[in-house]
Structure P
Amino acid sequence: MMTPIKARTKVIENCPPGQIPEELLAAAEPVILKGVVSDWKLVELGLQSTQNTIDYLKQHYNGKPSFGYFGDASLKGRFFYDEQVTRLNYENKQTRIDEFLDLISTTINDPLPPSLYIASNLIDSHFPQLRTENDIHIPRPQSDVPVESIRAGIWIGNRTTACCHYDMSDNLACCVVGKRRFTLFPPDQIGNLYPGPLDITPGGQALSMVDFANPNLDAYPNFPEAIANGQIAELEAGDALYLPSMWWHQVEGLSPFNILINYWWSEAPQYTGTAMNVLYHAMLSLREKPEHEKQAWKHVFDYYIFGDGNQAAEHLPDHAQGYLGELDPMKARMLRAMLLNKLNR
């Protein structure tokens, strides 16, 4: 067993329900907002009984099929890869949410229930009126260009573990029913978390290969360094966790029945696209270069991308800046067209 993580995520106690300080979301550090969604109807019902909560969800469900994770009891809720890392260790198949809720209800007292999870189901598509009594305003800065809209999702399951991964959007994770434990690591710990394959993932991002409950330090010897830099966020019903994008997190549902509602968003302009495409293209174009070339390209990327965004253009007259100047939707379309043309040659 590993030495447990001692650091605890910062907590803001006694938050007025529904109020998120705008400056909090600019801090780029995780923080727990204690009681910030305690006035939600789902929180109230969850504290009363599982069946009342299930009945309430069914009343708001519009009957559209969804997708659920179905795993054997032997998984103990840990959705991961199979032993050969050739596929995921569960089935992701279409289901009706009301039937899924009934399956949780009928197996809730089993000593080893099946592993059941609905992950990131968009609320508005399946529960169009649910946010009337269960919603919170996310304070966002004004932007002169279109940015990513807020996506509200619902996560429903029994005792489950979403293995450690990162997301590319900022996240407000609201614990609505049951209890949740988040194990958090800053982005610079990626190498100590040993990410798995990119082509087999539950949602697009690689999972850490380390079993946190029983880590194999022969295979993953640097994992203790991640532990030294990690932190634990424990949420009760009514609490929320602000989690900045790119932070690694493992999420455990600690109760026989758990519901989490989360909000994802990004302040990046919509025309910028996904950075994962850059990673894939870099694998194709840079990874196999001679070492001295790769080191040189690091400097090039620092100059144009990761350093001061203005430095590459500030010494040029406005008419000569081209793509080096401030990006806008028109330049973004031109860049995308140029890339497509070059990739298709």
Structure Q
Amino acid sequence: MGVTASAPGKLVLLGEYAVLEGAPALVLAVDRRAHVTLAHSDAECWEIVSPTLDLHARLRLQSGSTTWVGGAPAELAWIATLLARFPQIERAPPCRIELDSDAFYLDHSGARAKLGLGSSAALAVALLGALHALTNTAPPATEEAIAAHRAIQQGCGSGIDIAASLSGGLLRFRLDGGAVRLAPAKFPERLRWCCVYSGRPASTRAMLATVATWREREPAAFAQRTRELATISSRGIDAVIANDAAAFMSSLHDYAGALARFGEAAGADIASREHRAIATIAADCGCVYKSCGAGGGDVGVTFAVEDTRLRAFAARVAQAGYPVIDLAEDPKGLAVASND
């Protein structure tokens, strides 16, 4: 018996950084999917293969503890954490785990670039879903999946990317104390969007570390900037609920500006030179642009209410060297199939 599972990536549209302080956020699952295949193996160890990263490793599981055989590639260390904390892991025989995240990469300027679309969360959700199917247990709940991913990230992260990968579609997301609040959403009518690659990789971990240092150093300034982000995010989500495209775009524009000020105060290059250049082109075309994700994002999203404006924007940014990524909303979250 084998299991295949897949989960989508995401774009954070509103609420990055502020979501960690309890602010509402808006996230969109996109149709770049991570795939995981589990196949029974006659070996004594779990075998992990990532053709995407050209990595191969073996892992021994015994009494809830994990031991790498012959060393652990850093890029695969998260798997040991996820397997060790999976409650039913003792019921699962050793398997071959194949990880495919090719869809999260782009060929750009003669090099292979990783897009900031949440591939790690999508892989974690897909593997967790596959393990549940393998052990004949109910699909993972949001809280379980977020807890597993936080363990992988040493306790960091809101879980918004996990929620998008697990549920799919457009989601309103909020942390309410220790609970996660989710609600499906729908874009206002007439609203059109596209995603752009800025050409510069971004490290979410490094950005978050910079912001954490600033928060400790200047808590009052951090709180003020975070409240500003939270207020704008709430307004944008209200616009989505009210089916008001113009108000949503206004909020997106305001959030991009507030995020730039937030980054400047923190000493983090959130509104990078590339993002500012793309935003200028968007404004010239009558569109609104913002970066996506807590790392400042190596990708951004542009919204318009007219197809002609969005097409003009796409042509101009491509000419400027910023490729438009072929993306659409993915209404389906985690998908699992068993193969006898």
Structure R
Amino acid sequence: MTIAVFCPNLVGDAAMATPTFRALRNGFPTADLLAIIRPALLPVLEGTPWFDRVIAYNPRSRTAAERTIAVARRLRRERCDVAVLMPQSFRVAGLAWLAGIPRRIGYERHGRGFLLTDRLQEPRDQAGQRLPTPIVGAYLELARRLGAPAGSARLELATTAADERAADQAYRSLGLPLEGPVVCLNTGGAYGPAKSWPDEHFAELARRLVDERGASVLVLCGPAEREAARKIVVLAGRSRVVSLADQPVGLGLTKACVKRSALLVTTDSGPRHFAAAFDTPVLTLFGPTHIAWTRTQHPRAWHMFHSVPCGPCQRPTCPEGHHRCLRDLAPDRVFQAASTLLFSGRGDRRGSVRAVPA
């Protein structure tokens, strides 16, 4: 059997899909598993053992071989038996249908039900609204529908030798210690500015981690967050607060840095799930997004939020214009929670840490 797995389109979602990838591999050990994935997300899964082949797919790619018609033709040549559709877009369901894959398993959304052979329904309330439920579990239901035992919901990733060498080089060039705690800060995300905690807050947190807890601080960033990372370092004003802004950044380097860190403090963006995959303690600062969607079973994860009447709004920019959900999340409260995680190394499975005004 050949199973085409259409992977999620976002970094965090790809990490949260790893229990499903593992379930499919374990459930069908002799099958050919094909990953259809955005080229930019390939580094997320590098080093993992589940897929036999990878097909890069980006409908807007400048490379013709990665666009819809070319990928549909290749999938036809692969003679796939089943498509497991993790993205809930009409486009992905249409691609699986165009590729002639006879069995297509996915959630019925966006009017694409007629393109699916196996239609899963999301939980909804009495008014028909989607209920916030963990994405990890929703993905595992796709594997269950195919007949694979779901197994553990634990996230799992790997680093390559090249990733580790890049992290070694970054540590050397930035003067980070091989001994002693290094706390990583992750500031941004592709979702939108509403998820961002103010740079000034991150700088105050970094400064206190150095002065009061003896830690070194590494500010992570992607290409779009370089300036924010530089600003945090300048505002912190401590030699032991450094950033990746002038390094050759990439997802592999970020994975390796999170893997070896003592703690990750992050907004609700993709790299927070690297911590779960590598069993790194993580403190996630939530603003407009609902915690339930992205909750994992990571035992060393704390979630922090400031309750506001208008939230969580699930909007990429603040519709009220004040951004209080994260602006009013005080650095002192975050520092106290970070200190506890840093020195206990343990999070709490049972709930979240609620941040309220002093």
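Laboratory data are not the source of any read-out in this text; all were calculated from the coordinates shown. What you see is a predicted model; the values in this text were computed from it and never measured. Cβ atoms are built from the backbone, for glycine too; each structure is taken alone.
Observations on the structure shown:
- Which of P, Q, R yields 135 [volume of the Cα convex hull per residue in Å³, calculated]: Q
- When relative contact order in percent (Cα under 8 Å, 6 or more apart) is computed for each of P, Q, R, the largest belongs to: Q
- Value 11.4, calculated as mean count of other Cβ atoms within 10 Å over residues 176-183, assigned to which of P, Q, R: Q
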